[in-house]
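Please go over the structures that come below.
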Structure 1
Amino acid sequence: MIVLERGEAYFDVVHDPKRPFVVIAGDRQIVDIGTKFSVRREGDQVKVLVSEGQVRVDVPSEKRQSASVLVKANDAVIAKAGETLVMKKAQRAVNEDLAWRSGLLVFDQQTLADAAAQFNRYSVKQIIVKGEARNLRIGGSFRINNVSAFSQLIREGFGLSVTETDDTIVISN
């Protein structure tokens with residue numbers, strides 16, 4: 001059993017019915033049924049992405065069978081506050097979501113605020129996006145460890161104001 005307190009981890013598991021592989025993340029228990037999957041925990045929100053095989057997502061405190069959800073390849077789960085949403089994803093979207101494993105962040109019409117939050121997970125230097133710039137939609141692929149290049153591309157591509165200090169990059173209109 002693995003307990004994921006925060007962050008994201010990827011698992012490639014050979015199923016053994018005698019010794020199930022279990023990940024505890026927040027109030028969810030993810031049980032392997034022979035698969036490759038990621039689990040991401042941000043506060044009380046848990047996200048599961050299955051790239052191959054299947055997993056079962058349980059709410060351990062619940063004894064009802066209906067509290068479990070079977071999640072198959074190319075499915076994603078977002079769980080929070082006792083609620084569980086399951087959605088189908090295209091293979092391309094799954095690959096983009098797992099690009100962090102290769103040191104890339106891939107965005108497809110995500111807001112600049114969401115992109116900054118992704119970068120902030122990996123960098124000591126934090127990106128702060130202010131004003132209407134937060135809602136700007138962007139796409140592209142970027143190296144996780146190069147926030148300065150990302151911010152310069154945003155400045156050049158969208159004409160936004162970018163102010164950089166030792167520990168922050170502030171982007172605004």
Structure 2
Amino acid sequence: MPELIYSATASLDGFIAGPGGDMSWLTEHLGGENEAAERVLARTGAILVGRVTFGGDDPHRGTEKEGAFEGAYDGPVVVLTHRPPDERPAGVEFATDLATAVERAKALAGDRDVNVLGADVAAQCLAAGLLDEVLMFFAPVLLGDGTPMFRQAGGTRVRLERLPGETEHWYRVVR
């Protein structure tokens with residue numbers, strides 16, 4: 001059964017996007033070998049993304065590296081939104097509720113995993129008990145403000161455990 005994995009790159013102070021959703025800070029920290037990123041990409045059969053992230057800034061916009069995993073991902077995408085657009089890009093589906101979005105992404109993933117992109121969707125999956133793993137990459141920069149990795153109203157505590165044999169920032173959600 002497909003796992004739901006939230007993966008993102010954050011600043012050392014915990015922001016995945018700068019103020020206003022700015023992702024330009026990330027450009028200088030991407031590229032090169034990253035075995036954990038390659039492993040999660042190889043496991044990804046579908047992407048579940050929120051509308052803000054889907055339509056947001058891309059540090060590689062307009063280049064051959066535009067898109068998820070620096071343009072290396074080529075597969076189905078499910079966008080969770082309350083306002084699906086009239087015109088829908090090829091390979092992209094839209095769902096208006098979390099349960100439908102997760103169900104559809106898992107179906108599209110087949111025997112592979114669903115990669116969750118976007119802090120809001122990841123937090124919704126976590127709150128609903130649907131998120132299985134968290135993989136965080138950290139860039140050596142402090143942004144000071146922006147979109148945090150997770151925003152949980154009331155500061156809900158979530159236990160994580162390191163995945164044996166994986167990078168130090170790849171965790172399983174403890175239920």
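The numbers here are math on the coordinates, done by the rules we state, and not lab data. These numbers come from a predicted model, not from an experiment. Cβ atoms are built from the backbone, for glycine too; each structure is taken alone.
Here relative contact order in percent (Cα under 8 Å, 6 or more apart) was derived from just one of the structures 1, 2, and that gives 13; the source is 1.
Have a look at 1, 2 and say which one yields 43 for percent of Cα pairs over 24 Å apart, as calculated.
Details: 1: 43; 2: 33.
Label of the source structure: 1.
Sorting 1, 2 by mean count of other Cβ atoms within 10 Å over residues 99-106 from high to low puts 2 first, with the largest value. A value of 11.5 for mean count of other Cβ atoms within 10 Å over residues 27-34, calculated from one of 1, 2, originates in structure 2.
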